[in-house]
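Before anything else, here is the set of structures, which you'll find just below.
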Structure P
Amino acid sequence: MDFKILPVRLLFFLILIFSSTNTFSQCFEIQSILVDACGGADEGRNEMVRFKVGNTPLDINNLIVDWPNNSWQGVIQNTVTASKVAQLNADILIAGGCAQILEPPGGILPANAEVILITSFNMNTAVHSFGAISKNLYMIFQNNATNSIGHFANYGPAPGARTYSMTFGGTCSSSVVYDRTLLTTVTGNNAPADGATVNFTPAGVASYTNSGCVAPTPPFSVDAGASNITVCAGTTINLNGSAEGQQSLNWTAVSGNFSSPTTTTTDYEIPLSAGGTTIVLTLEAVNACGVKITDTVNLIVTPTTTPDFETALALCSTDIPPILAPTSPNGITGTWNPPTISTTASGNYIFTPTAGQCASSAALDVNITSFSFSVKQGCIDNNYLVEIVLNSTLPSSDHTIKWINDKGDQIAYNTLLFNYTKYLETLTDKANPPLQFDIIVGLNSCEVKQTFVITDTLCGIQNVVSPNGDGKNDDFDLTPLKISGLTIFNRYGTEVYHFRGRYDTQWHGQWKNGLLPTGTYYYILSNEDGEEKVGWVFLSY
């Protein structure tokens, strides 16, 4: 039968173009091609294609292959192929494998079978290693007795895609394309070399590799990632390894912790004490046969630098806070959170270094001394008193209190109660209200100042005038009261003194051209606000 008739071939490719991508999981999937086989002049007998059967068994007698080079010769299964399979199984057993190669019983490939197609039943079994396979493989052979010319296009510098197609009839078809200029050597160079292999994803995307004279069996491999990584002590890194064909995985190291040691992707916490050392991380894969393979990553650990900021700061609530520097004295840059210091409350401020400096975070503990007080003033028992009321945050001791007059002189210290009336008696130059005073309360190195004003000290009026020159009660002294009028009467109600204007100490018992006799006198006085007060005063000499 000739499947090379043009109309049939054209129909085959039309079906391929529109359906191959969607039939991988339904019928079969081309996974790998050993393009440049070993064996020298016998290369054409040793090439291989690996594919996987879908959910439905396939009959190898329906298989038709369209090689990039050469024509399809059909499949064969006989005593020769059986002997080849037996020899391969013996080699696999010696290599430590726990699976074997099988030929399809009755020419039927079971559902989900992994299959290797050999380009000739006269393959040289000693040329390619199948290694210690851990999963049974099915093998089918092309009925090629004599052709040793390669079925694929090996590496060449001239651009050119090569297509490999195969079908089991109907819509059960697939094809893949590779670029011969991308075939590699074992070292990864694009050049001619035995062992050049192309692997394909389920979507048919090609990748190029070369493991030497190794059969394209289902891979058993492990890759821990980059060989050398420079890291910072005390940090956590993400590892993205990869593995194929394994039954189990495990990350190990002499120190540090893995977040998920049995998966390819894991976080690894680097010990802070590891600075200046190299930590070897090992990713081990174990297949179904118990065979173990490993790959390693060398972590070159840079010591962590601690920003040498001050760790504590004491401030007063009235202070202007310092600016948080973005660079530490030892040169570590970063940011603060919160970014500025507030003097309303104590708190911690965290410095986070900019990435890439191998620096740890730092904390600044800011302690704010904050307190307040209020001022009460008024008359008690004819004395004008000023009182400080401290809030609950101020301790009952360990604080200082300064009373300052309008000239800046300290007039009292460490007392909560100030008697303005008594203070006024000590002055020779009596000032009139309003009078301004400052109270300064201190705690540790912090001070809070509050200014208060005495506007009226009319607590009581003296009831004795004794103008005898002894310096005590010589005058009827109303200086602090802002008096604008004073009228004095004797006990019979006769006016004996009258004054209009700013009154201070003008009356001292005089009447007309003499002095009034000893006795009780009555007065009416008025202040600048129009308020009047009536009282009595005893005059004696």
Structure Q
Amino acid sequence: MKLKKLVALALTATMLVGCGGGSGSSDENAISIDLTQEPPQMNSILTSSTGSGNVLRHCMEGLVSLDENSEPVPGMAESWDVSEDYRTVTFHLRKGAKWSSGEEVTAKDFVFALDQLFTTSNAAPYSGSWAPRIVGAEDYMAATEKLAEAESVLSKAKKDKGDTSSAEAAVAAAEAEVARVHESIGYKAVDDYTLTFNLTGPYEYFVALTAFYNFLPVNEEEFNKLGGIESYATEADKMVYNGPFVITDWTHEDSIVLEKNPDYWDADSIKLDKITFRMIKDSNTRLNEYQAGSIDVIELIGDQVQDLQKDDQYKDLIKEFDDGSNFYLQYNVTRPGLNNANIRKAITYAVDAQQFIDSIVKNGSTVANSFTPPAISNGEFAASVGDVYHRDSVDPKALLEQGLAETGLTVDELNFTMIADDTDSAKTYAAFVQEQVKSKLGVTIEVKAETYKARINDMNNHNFDIVFAGWGPDYNDPMTFLDLFVTGAGNNSGLYSNPTYDSLVEQANAEADQTRRNELMVQIEQILAQDCPIGYVYNRKKSYITSERVEGLVRTAFSDIDARHASVK
């Protein structure tokens, strides 16, 4: 999901102000929810953001949805069949489900979306994560990459006004190869209402995975009419919807308004007429607006939680849940200094994670001792991994000295830039890291604050030294975290590469015996701790408050935030 999925950091200590009651939206059958920041991407093919997913969950629907227990329930598919070896899944789509443009939703819409996901030139961050799981998808990606290269050569030849015959022949051959490979790809529209998947391994979680936003349908005709990959879903009127709501207004950096979709197949179960997602970066402003009654749901951070718990008006409205995420320092391992594991470890261990939680987060969040958080698999896998860091027994200064000796660098030559979101909370996070590393190691870190969208773009383009990043689960299995750093993976922003790590991920994905699979995944965790491409800080619990008139809001590690079936008293 969920940081699906590199997500913005949220935290600061604030004073309570105002005396309102948090009565929420002035519209009788509507609610407003703080989203904190502008979603960087609303195109389901391209997005990897939890914020984007939170909006898409309300205006789009995949083959299945997740209920309040994170179990798959019928969505566009009314039923499905899974083979005994979990390698073949057949979805049976409901008839009569409509796009907001009037066309019927069919299996072809899912095939088209996946074709776009695996078209290399589209640079979808998750393509490298999902392709290895579907028969033929990696071959399709390779074929589309060769086609893009051939088209580039042809374009240059035309620009140079030279002979284009050989380039045209190369494009034709590449197009034929793409078509040939697509014939054997592992997802097929058998007919308008039957979609099959042939998988490369025994993925027991695959049905639930199809609730994830990269598996949402896209109508090909509307996609092309509205500008294709560059323009689709960049504005409210540049996408079509098949979910319980439609976006009727998108004021960038301010709000997204969704109104009930009367053509949704299960519209009778939707009680709200409107949901407004607000984008309020400042935590003080959020709280002021809540207390003034102009917003229904906001995140609480730091001292806000403790202060509100002392107030009889608010204390029973505060809630907390484990959102299943791990927040960490991500290093660009190609940068001088950061290309040394011991220097990365020194920075990691210099940050006192417990102090960070106690002095800044101030809720039930816990120190991250492994990459896979306790929210996954009921905590059983994290328990089997144990504490891979042993923070109390490690001297970060000694690690730094060892790293400097290995690289021939001096402390004065270690000057890094950390990118952070431009919210007050994210800047507080970064300042804590900056101070800890300077005081304990003498290493200088400059903080560069930028918009959420700019940060995601910089990460996707590997344009950073260090970033305080986070990852939340896309499905309930450790591999939702552990395959993140496979060589060349779209979300491997720091460009980490280890052939042993890659091999273990491949073996674990193919392993049917769960005991052996867990053993392989524990080895993956150990390699991550040893190589330290990221430095774990904490497993997040979110504190939030809702107005007392809101009912039925669901927040889980796999569906945060879900107001589809919420209502007002």
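Only the coordinates and a few stated rules stand behind these numbers; no lab work does. What you see is a predicted model; the values in this text were computed from it and never measured. Cβ atoms are built from the backbone, for glycine too; each structure is taken alone.
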Quick check: 13.8 is what I get for mean count of other Cβ atoms within 10 Å over residues 105-112, calculated from one of P, Q. Which structure matches? P
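So helix-only ellipticity at 222 nm (-39500 (n - 2.57) for each DSSP H run of 4 or more, over all residues; to 500), computed for just one structure, reads -10000; which one of P, Q is that? Walk me through the intermediate numbers first.
Values: P: -2500; Q: -10000.
Working through the options, I get structure Q.
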26.9 is what came out when mean projected area of the Cα convex hull in nm² was calculated for one structure; which of P, Q is it? Q
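For FRET efficiency 1/(1 + (r/R0)^6) of positions 305 and 529 (r between Cβ atoms, R0 = 41 Å, to 0.05), the calculated result is 0.05, so let me know which of P, Q that is. Write out the running numbers ahead of the final one.
Details: P: 0.05; Q: 0.85.
The read-out comes from structure P.
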